[in-house]
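Down below are the structures I want you to see.
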Structure I
Amino acid sequence: MTQLNLTQNFKSIFNTTETPRVFFAPGRINLIGEHTDYNGGHVFPASISFGTYALGLQRTDQKLRFYSMNFPDNGIIECDLNNLDYHKDDDWANFPKGMIKYMRENGADISNGLDILFYGNIPNSAGLSSSASIEIATGVLLEGIFDLNIDRIKMIKLGQQVENKYIGVNSGIMDQFAIGMGKKDHAIHLNTATLEYQYAPIKLEDHVIMIINTNKQRTLAGSKYNERRAQCEQALADLQTELNISTLGDLTKEQFEKHKHLIKDDINQKRAKHAVYENERTIEALNRLVENDLEAFGQLMNESHLSLQHDYEVTGLELDTIVETAWEQPGVLGARMTGAGFGGCAIAIVHKKNVNNFEQAVNKVYHDTIGYDAIFYTAMIGDGAKELTEGVK
């Protein structure tokens, strides 16, 4: 789907001769640091070349009209600028609605309605953060069309609020941050407690990052995501009876092992162990990447998956089949699930010369075990959300 096609579709769907402006927000992968973002730890995401296009034109009235080429059966979803409450029937359109609502409440001068067309080439429910991509695409579209000057970190925080308060998923800030602040050929090492961050160049040289989609649909709000967060919060509360800490990310592995007896529930103790150990792995991963030690980085990825499998219990048969099969393949430095889990995607660092054999071998085992195919993508690491001007007609 080219930008020209999208522009033509916009004109046809909204019955206009005016040319819309085109904005893009990427999806993201997380190289390591999973389920640490809401526990005050570090994450290591990168924005990818797949994402969400948002085309928009300002209207003269107060009407908002949304159309997604990914959900054409829903048709045009309409609402009024002065009634942006969540409605289940509005389905996917609640994400841009929520972003418009919170940006207005935070002082953005959005006084007219809009026609907006969305098109995403992120696989639905793949765990590459299509919802945050829609939120930030909406944010940069509003910023551009209404000539707003919005601090990007503030926009990112508003996107997280949409997810947490409007949609009702207690996710951390990583997804919106990676999408809003992404940089071509770099990952972002982010301290989610302070929002301090640094860019780390991804020098893959003879390797590529493969994304493997399990094709198992996953919906965060309906999963055990919020349960995991509650378990970590209870573990933290137990530790705080004797320790002066704000988050699980404040603990070293040694401190955790010394004080883990304070966590009354065995399951909660396992959840907290993952958060603490994964945070240290992520800090170590930055050091390995700076030294260009991809092999050590890959080993940390493997350890991350094992922790997510056994201590956090968010992988499942589909992801474990892909990752464990990937570990056995020639040319693979590391593999792990990425995203929240419960389906979605895995990633692997694979030598270029082994890519075709890797895909065939992993998919054969996956199909034999699960009964259907996985889908393989090569991830290109691109820039964060922005307006597109080149090639738009």
Structure II
Amino acid sequence: MQSTVRYVGLDVHKDTIVMAVAEAGTQPAEIFATLANDPAAVLSRLRKLGPLPAMVVCYEAGPTGYELYRFLNAAGVQCHVVAPSMVPTQNGNRVKTDRRDARRLAHFLRSGDLTAIWVPDEHTEALRDLTRSRDDAKQAERTARHQLSKFLLRKGRRFDGKSHWTLAHWAWIKQQTFAHEAANRVLTDYIRTAERATQRVQGLMLDISQLVESWALAPLVKNLQAFRGVQLVTAAGLAAEVGDFHRFATAGQFMGFVGLVPSEHTSGPKRRQGGITKSGNRHLRRLLIEAGWHYYRTPLRVSAELHARRVGIPQAVIDIADKALKRLGTKSYRMKQGTKPPNKIVTALARELAGFVWAAARLSTTPPGIRFQNASRQVKSSERSPRRSTSKN
């Protein structure tokens, strides 16, 4: 028979880990050890506490990643990564140390007040890193182009064409010369930097297109491209950031996870709603808002390019995408008749688009064989803590 369940909070940093333990019951959590950031050392210390199956461990998501989580779970330890923003805090407490943080995690792990996050598998995490690196490269490209354009503006050089960064615009830029050689060399450096940034973006896009094919979520990436405004890069980003869409029971839960639902402060008879919460995954939210701009513009129809992307996609998914096209087109037209600014309209469109994407993704994938369960359900009922579990979907 297993021993009483022990709840372990880990305050993980680059070089050190502080371990605190809370026994089942109401006793305060106590510091057990301070050790180097080595998964093997953590596992060795946990074995001193008792049988590993009777252990529940958590640490906050952060720059140290998920390697510790994977190592401990592979060794038979119930380990969870929790959302730092959802850890309860006391407004009057102005003292923060590693030891206090570890005790706080162990305490709230026992009381069931922590929210566990979804941890991707290694392949999905690698694809997510690739899509995010493409976002970083795109940001670097925008910065390089901005520096180049502002340099020319300071020198009184203005392009009279309709569109910037076209072949005609680049030809005009490369024809510019200045009286001083220093200015010419600055122009040459800015042009070289901008061109290299563009090549980096193109190279990463090629990498995404090649590596998605061997990914388990490749069918999902293909099906998401049935939506207007969702091409390969956006579809791969959505799949990599969410992973398992079956984690969300309703479309509203997914919208809340993305942070596209209105904030609210209601007290008494008055209901006050504000801007969107912006909680959750900002990369995912940005992808949906970028796609929402395609529904803001008219006319909304199935273009030849979109029709080509839909070849081989199940009809049920196409029907959902067509329904989104019709509904969001009508909503965009109706909201334009009012006084709302375009960014608010697009945010509303992105929120509803998230619901349609959720529905299509659930049709495109099957629930995993082993779903995330509450920690209290993973131990025998006779050893279960009388308090709530740690995990919340």
Structure III
Amino acid sequence: MSVQKFSSAEVGLDHLYEISRIVTQTSEWKQALNEIASLVHTIFIFDNLVLYLADPVHHDLDVMYARAMGRGRSAEADIAWGENLANQIMDDPKTVLQEPVNDLSISRLERPYILGIPLQVSTRTLGVLIFIRFGSPPFEPEAIRLAEFIAQQTALLVERQNLQHAYEVLEQQNQESRLQEDFISTITHELRTPLGFIKGYTTTLLRSDTFWDQETQQEFLRIIDQEADRLQELIENLLDSARLQTGNLKMDFQAVRLEVLAKSVSDRIKAHHPELNVHIEPESQGTLIHGDPKRLGQVFENLLNNAVKYAPGSDVWVKIETLPDEEGALIKIEDHGPGISQRYLPHIFDRFFRNPELEPYVHGSGLGLFICKKIIQAHQGQIYATSTVGEGTTFNIKLPFRQ
């Protein structure tokens, strides 16, 4: 875009280059407009500056920036901001100057000069930039050309922001698409594995050409039962994940004693994993919160199962403390396993995420921790992890006493 020339001696190339520099080097357009408004206000007089941007969804204009810089600042709610002119320019995109009637009996706040310039990129009109001046002097041709130059630069700034936003949306969609593709591949494998065991051992038991003793039959049935439980867990995680993602998983809030809930879940998991040692250390007996016992139990279960999978052989400590000032409860679930690399720690609660360093060796859908995070958030709480490679991992859960 060529730099426009102005006949006014007050407007030099240095001003134009400074405006261009602000647009080029300032990443946030509101900050850029603040700087441009302050600079231009030293060159020609205006009282209000307003940026209207087109809303392509609702087909109307939104005020994205408005600043009162001169006369009328004390009466911002009552003065004109050029909305009617902005809508007119959107229908017929060209520079328009509205001048008031020359009636000195009317307050100058009611006799604004309104200058509107369309923000155009190629054949598209992105919005309208409005300059307002209350009272004299009127906008001179040099000031109008300068305002048009500012509008051109603002259009480029807005377009750059739009492109950046579109790029970020595409990146997010691509990342989600990759995660979903990885998830489909993973979940297909995870579903096939228990189905394969169930089908294989069932077919073996049904063979008519072979006799299996009672002990062998019981062993086969135990494997079938375990794999059916695993298959059911995968399906429930998928359903819960979908409900939590859309906010459709209902919570049944009631009084919950955390140490009792932790003990109950621990006993249930130890029935399937007798090698697991869980130490429950409540700070005081009877830590009572208001929550959904089924869903909080699901959180405990997911985290303890994680310890079984990712920290085999390590004891697990469940510590329940009261936060300062009786704000709520803090639950810590610690293991002394291999830990999680700092590279992957920020992503462990992402939907479908699985640690690529452990993926070939550990079964999982990448949904367990995502479900934990959503359940805790539904309780107005927080969950986060700290970890040191070679020393272990701690999951920290903060829950308010009442919702």
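Just so it is clear, none of the values below were taken in a lab; they were calculated from the coordinates. Owing to the predicted nature of the structure, the values given are computational and were not obtained by experimental measurement. Cβ atoms are built from the backbone, for glycine too; each structure is taken alone.
If distance in nm of label points 7 Å out along Cα→Cβ at positions 49 and 65 computes to 0.6, which of I, II, III did it come from? Structure III accounts for this read-out. Source structure of the calculated read-out (semi-axes √(5λ) of the Cα gyration tensor in Å, 35, 25, 19) within I, II, III: I.
Comparing relative contact order in percent (Cα under 8 Å, 6 or more apart) across structures I, II, III, the highest figure is found for I.
Volume of the Cα convex hull per residue in Å³, for residues 97-256 alone computed as 246: which structure among I, II, III? That value comes from structure III.
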